[in-house]
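The next part holds the structures, each set out as C-alpha cells.
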Structure 1
Amino acid sequence: MSLEKLRDWIGRTQVMEDLVAPFPVRALIATFDEKDPDPRSGDPLPPLWHWLYFLDAAPQSKIGPDGHAERGDFLPPVPLPRRMWAGSRFSFDGEPLRIGETIARASEIKSVEPKTGSTGSMVFVTVKHTVSGPRGVSFVEEHDIVYREAAIPGEKPREPKQAPTDATWTRTIVPDPVLLFRYSALTFNGHRIHYDQPYVTGAEGYPGLIVHGPLLGMLQIELARRARPDKVVRRFEFRALSPVFSGPAFTVQARREADGSATTWISDPKGGLAQQGKVVFR
C-alpha cells in the first residue's frame, strides 16, 4: 500500500469501555516507588494514569513481528517497521476519573502524514482520544505515533542537544529491565523493543532496550504535580526527541516558570535532552 493511500484511514473511529479497578493503580504506585495511600473506590485517578486502562488485547495469533497487534484494523497498515511514541497533548477540562467508575474512550484517526527526514521515510499518525466518565468528558488526548524505516547496518543515532541545567525539581531513575517489564505488563504493551534484547539490537538496530515514551511522559507530569500539590493540572504535553535506553540512570527534571507553569524534560545519562514537556496548572 502506498503511503498516500494510508490517508484513507483518517476519520476511522473506535470506542472502548473499561472499569477503573484499584489494582493497576496500586501496582503503578509500587512501580514508581511511591508511598501513596492504598487506592480506594472514589479516589481520583491522577493525570495520564488512564493508560492503565483501555488496553488493546489482540489475540496472540494477530500479533505482528514487533509484538504489537497487526496493523490495518484501527491503525493504518504503515509499511515501515520501526514504531515509536512521538508525543502527546492533553486538555483536562472536565471532572477527574475516579476509581470504581465505568469509563469510556472514543478514538479517531485525525491525520496520517508521510514525511522524509534525515533518517529516510517516516509516517506520523495522530489519534485523538476523548475520555469520559459518569460526569461527562474528563479530558481530551492527542497521541502522535511515528513509523520509520529499518535501521541501516552500522548506523549510529544522532547525538541529542544538551538538556537544560536549571531545574527546580529533579528525580533520578535507574531504568533496569525489571522497571521496563513491569510497565509493559501494567499497560499490556507487547512491543519487543522494551524487553527483547536480541530483537531490539538485531531487528531494529538500537543499542539496548528502550524506555517507554509514555513512561517518560508520566514521570515528567508526576514530578511536576507532586511538587505542586496545591494545584490541578489543566494542560500537559510532551515530545520525544531521542531514545533512552535501559541501564545507566537518567534524570527527570522540571523548572517552575514565572507564570506558574512547569517546563519538564528528561536528561539522558550523558546530559542529552531526550524528551521535553510542559505542564499548565490551575
Structure 2
Amino acid sequence: MPAITRTNNATLHYRVDDHTDPWKNAGTIVLQHGYARSSQFWQPWVPYLSRFYRIVRPELRGHAGSPVNFDPARDSTLANYVADVVAVLDALQLDNVHYCGESFGGIIGMALAAEHPARVRTLAFVSSPVYQNAKSQDVYAAGFPTREEALRTLGTRRWAEKIYGATDFFPTGTDEGLRQWYVDQIAHTDAEVLCGLYGLLRHAHAGEFLPRIAAPVLGLYPTAGLLTGNEQERLLREGIRDLRLIHLPSASHAILTLFPATCATHLLHFAAQHDGIACREP
C-alpha cells in the first residue's frame, strides 16, 4: 500500500482506486474511515464510485497495522488528523476533492472544509456526530469505568468482540461473518492508538466549524443511532448553510457497512450533480 511520512514521523498509508476513462480528467472522492476502522471498510463502495471518480482511501494514523511512530497521547489532535489528509492530497497533487467521512472521519471533514475551503468541493458525512454523547461513551466503555481502561485491560480484539460482536451494534439477523470480519479488522489497531484518539473524541465538539463550511454538504444517517440523533442533526441544520440530509432505515451506526450500495449511490449522484456530469454509461 502506498504511504508517505510526515515531518512529525507519522506514516500515512492510503489506497487509490481508479477505473475511470483514461482520456478523461476525472475528479477525486476521498473516503475517510472513522475510529478503529480502516480503508477496507469502504471496499463495497468502490465498484459504485470508481468508474466515474478516482477514489482515495487514507488510513488514519496508527490504524490498520500502520506503524505507531508517533506519540498517541500527545499527537492525537484534530489539527494533526486534518493535516494528515492535507498531506495525502498534496502528495497526490490533488487541489480540490469531494470528501466523504464516516463517523470521526466526518468530524475531520468538518474541520478540513472550514480550515481549507479551497480543498473541498463537496463534503459528505456518514453517521458522523458533532460530539460524543454520554450514551455512546458508556457503551464503548464496555462495562469498565472508561473506554481507555477497557482497551488497556482487554486489548483491542477482546474490546471489539464485546462492542461489535456481542451487542446490538448490528441489527438482529446480521451475518455472523460480518460481525467477525468487523472485529478482525478493528483488532489490527493498537489499543494505545485508540486510547489516544478517544482522548480527543471525548472532548471534541465540531460545532465551531459548521458555520464556516462553504461547500455543499450531504449527510447520510440512520433513522436512529448510538452516536447521532435529533440534537446532533439540529446542530447540523442550524450550522451548515447548504445541507441535504438523507436517512436510512436503520438504528445502527454502521450504515457504511450495512447499506453500501445505497450510500455510495447517493454520494455518487451528489458529487456528479455539483460537477455537472452524468454518471451513467452512454
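Bear in mind these aren't lab numbers, they're just calculated from the coordinates by the rules spelled out. Source: prediction; values computed, not measured. Cβ atoms are built from the backbone, for glycine too; each structure is taken alone.
Ranked by distance in nm of label points 7 Å out along Cα→Cβ at positions 47 and 71, which of 1, 2 sits at the highest value?
Details: 1: 3.1; 2: 4.7.
Comparing 1, 2 by distance in nm of label points 7 Å out along Cα→Cβ at positions 47 and 71, the maximum is at 2.
Which of 1, 2 yields -11000 for helix-only ellipticity at 222 nm (-39500 (n - 2.57) for each DSSP H run of 4 or more, over all residues; to 500), as computed?
Of the structures listed, the value fits 2.
Can you rank 1, 2 by percent of Cα pairs over 32 Å apart and just name the one with the largest value?
Numbers: 1: 23; 2: 18.
Checked 1, 2; max of percent of Cα pairs over 32 Å apart sits with 1.
FRET efficiency 1/(1 + (r/R0)^6) of positions 159 and 271 (r between Cβ atoms, R0 = 30 Å, to 0.05) was computed and gave 0.25; which structure, 1, 2, did it come from? Show your work: numbers first, answer last.
On the way: 1: 1.00; 2: 0.25.
Of the structures listed, the value fits 2.
Taking distance in nm of label points 7 Å out along Cα→Cβ at positions 87 and 199 from the coordinates of each of 1, 2, which one would give 1.8?
Working: 1: 2.8; 2: 1.8.
Considering all the candidates, the number was obtained from 2.
Given a value of 0.30 for FRET efficiency 1/(1 + (r/R0)^6) of positions 135 and 151 (r between Cβ atoms, R0 = 41 Å, to 0.05), point me to the structure among 1, 2 it was derived from. List each step's numbers first, then the result.
Details: 1: 0.30; 2: 1.00.
Of the structures listed, the value fits 1.
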